[in-house]
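So, here's a batch of structures to check.
Every read-out reported here was derived from the displayed coordinates using simple, explicitly stated rules and does not represent laboratory data. The model shown is predicted, which means the values in this text are computed figures rather than measured ones. Cβ atoms are built from the backbone, for glycine too; each structure is taken alone.
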Structure P
Amino acid sequence: MSILVVGSVAFDTLETPSGKANKILGGAATYFSLAASYFTDVRVIGVVGEDFTAEHEAVLTKRGIDTRGIEHADGLSFHWTGSYSGSLNEAKTLGTDLNVFATFSPKIPDAYKDSEYLFLANIDPVLQAEVRKQMPEVKMVCGDTMNYWIADHNENLKKVLKELDVLLINDGEARMLAGEQNMVKAAEAVMAMGPKALVIKHGEYGASAFFCDRSFAGTDGIAKPFRAPALPLSEVVDPTGAGDSFAGGFYGYIASQPKLTPGVFRRALFYGSVMGSFAVEKFGTERMQELSREEIEKRFGLFMEISHLEHARA
């Protein structure tokens with residue numbers, strides 16, 4: 001099964017307690033694509049500038065990612081500058097240069113229109129809606145957003161929410177979108193806006209999923225919330241791509257399975273946490289480029305062990 005992801009392919013300049021990195025490959029679509037590529041075929045749509053070289057593109061193509069949907073435009077690529085000088089859970093934005101991304105208008109190649117799964121990464125909800133409209137036959141649609149779109153583009157965002165099967169956001173965004181501080185009430189309010197399921201990311205504390213009676217074919221009633229843990233790490237080098245890598249692992253695993261069931265959805269949360277945990281171990285996409293499926297499955301086993309008491313030895 002193929003996933004089509006639409007989002008940013010960018011460069012990041014950042015500083016963390018582990019050091020500094022200048023203009024390293026980043027962007028939501030980049031991290032998502034690399035993580036998902038370990039599970040299924042991935043096609044990516046984005047826009048880059050003249051500073052995006054064949055070497056940068058090879059990071060994606062070496063993982064078998066289809067990059068024909070990346071538009072090369074005159075100018076410079078999207079460049080974000082940030083710092084994690086305070087908390088590793090939240091970056092301080094020092095600069096955002098949209099460059100060619102400012103006029104990004106997603107163009108879907110004919111070869112991509114048979115994609116079974118669609119992921120709408122964190123971009124303008126107007127663009128998300130346009131892409132969704134062009135892909136009416138997809139099997140499943142998953143989307144992401146952020147506080148800026150929630151606060152200043154709420155009406156456009158709500159139109160997109162009606163078209164989503166799954167929404168992935170962090171806990172602060174969920175509360176902001178719902179206008180509720182209680183997480184359960186916030187989840188219920190968000191799903192009432194359209195998504196059949198909601199995945200809430202808690203950073204270093206894992207992720208929660210909420211389902212409703214529309215989530216899975218053949219199920220009745222409201223499913224219980226489910227929580228996937230995070231793996232305690234001795235060192236976090238760069239948390240920038242953790243959320244997008246989580247999304248890639250989560251959605252990539254779902255796309256790799258013949259049928260979506262509650263069990264598949266729960267395991268997908270674990271695989272999302274696995275990929276997010278790898279992403280933070282090195283700067284940029286470096287760790288995501290060098291993984292093996294054996295490493296992924298080994299870490300998946302660790303997640304299973306820390307989440308089930310019966311696996312603990314006396």
Structure Q
Amino acid sequence: MRSLLSSSLLTWLRYFDAAARHNSFTLAAGELHVTQGAVSQQVKHLEEWIGTPLFHRTPRKLVLTQEGLQLKLAVKESFQILESTLSQIQTKGKESALNLNCSPSFAMRWLTPRISNLLRQHPDLTLRVYGEFHLLDRMRMEQESIEAAIRFDPGEYSDVRAVEFLDEWLVPVASRAFMQTHPEIRVAADIPSHLMLHDASPWQHAEECVEWNHYLARMGLPIPEHHDGQRFNMSQLAVSAAVAGQGIAIGRLALVLDDLIEGNLVPLFRLAVASRATYHYVCLPTKNARLTLIQAWLFHEGQVFSKQRNEWCRKVGLEFVR
């Protein structure tokens with residue numbers, strides 16, 4: 001039996017579908033990147049082939065006839081089935097890249113240098129890292145198609161899956177050259193507020209200068225009435241300013257350990273204070289092998305780093321204070 005669905009008929013149906021959805025030949029032409037006349041002509045061919053009008057052509061807009069409405073519903077359902085099937089086949093043939101949304105400073109200093117280990121173990125995995133630090137909830141992740149994320153925050157999540165994979169410790173850091181020009185700074189109480197470099201927003205809705213204030217409070221020192229040191233919108237920028245000799249930054253050990261080991265920075269004191277925020281792996285509560293793989297890898301890398309960090313701290317005599 002000869003199929004009715006010739007190539008010409010399929011073309012006419014595609015043009016009809018666009019015109020029926022927009023109730024306009026002009027808007028359909030814009031969607032299909034053709035002229036208005038081309039759409040009108042293709043729909044006319046379809047009507048002649050069927051033997052009945054599909055639109056009432058009024059001065060203001062197109063109005064579907066009863067037959068046109070019936071065909072619109074059938075075409076819509078058919079195209080949806082085709083698109084769904086093609087998408088499933090394409091996904092099986094080639095898995096799409098996994099988008100990992102990550103706090104920018106952590107992405108630059110900790111995550112990116114380690115990704116090669118993951119990709120070497122799983123060559124079929126394609127990972128795309130985006131630096132962002134806005135709050136996440138289920139609605140936002142679904143609307144913005146965020147599959148997985150890493151956040152540095154206190155971990156107050158309700159409708160998504162959030163698992164801590166690495167803790168964080170704070171210690172004031174500066175360059176050797178800076179400390180040589182400021183021999184008067186011997187204890188934390190000696191640091192003038194104008195030399196304190198700040199990450200103005202360690203996590204969304206964090207209090208102003210929260211990391212310096214938290215460190216000083218745990219050291220039993222008064223918190224300055226006014227912080228007049230430089231402020232940046234990322235921790236990495238504050239640390240870079242410290243490397244350049246512009247002041248003293250609150251270093252997160254996950255971000256500054258390499259600079260401490262290489263001598264680009266030095267810890268001012270021998271006490272590291274537990275941060276109020278830690279690193280969380282955030283994803284939707286769905287079963288997904290790739291998301292589980294990323295979580296397991298982050299836990300492993302977090303354990304490896306924690307061991308390296310703790311060994312270096314013991315070596316230099318840096319103590320942890322909760």
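Given that helix-only ellipticity at 222 nm (-39500 (n - 2.57) for each DSSP H run of 4 or more, over all residues; to 500), derived from a single structure, equals -14000, which label among P, Q identifies that structure?
Q
Ranked on Kirkwood radius over Cα pairs in Å, which label among P, Q comes first with the largest value?
Once Kirkwood radius over Cα pairs in Å is tallied for P, Q, the winner is Q.
One of P, Q was used to compute Cα extents along the principal axes in Å, for residues 85-260 alone, and the answer was 45, 44, 32. Which one was it?
The read-out was computed on structure P.
Supply the structure label, taken from P, Q, corresponding to FRET efficiency 1/(1 + (r/R0)^6) of positions 61 and 109 (r between Cβ atoms, R0 = 41 Å, to 0.05) with the calculated value 0.10.
It traces back to Q.
The value -0.58, -0.81, -0.98, -1.37 for log10 I(q)/I(0) by the Debye sum over Cα atoms at q = 0.09, 0.13, 0.16, 0.21 Å⁻¹, for residues 29-172 alone was derived from one model only; which of P, Q is it?
Details: P: -0.30, -0.65, -1.01, -1.57; Q: -0.58, -0.81, -0.98, -1.37.
Comparing all candidates, it corresponds to Q.
Can you rank P, Q by mean count of other Cβ atoms within 10 Å over residues 157-164 and just name the one with the largest value?
P
So mean count of other Cβ atoms within 10 Å over residues 245-252, computed for just one structure, reads 30.9; which one of P, Q is that?
The structure behind it is P.
One of P, Q was used to compute FRET efficiency 1/(1 + (r/R0)^6) of positions 53 and 197 (r between Cβ atoms, R0 = 35 Å, to 0.05), and the answer was 0.35. Which one was it?
P
Which structure, out of P, Q, was mean count of other Cβ atoms within 10 Å over residues 21-28 calculated from, if the result is 18.1? Mind showing how you got there, number by number?
On the way: P: 20.6; Q: 18.1.
For mean count of other Cβ atoms within 10 Å over residues 21-28, the value 18.1 is produced by structure Q.
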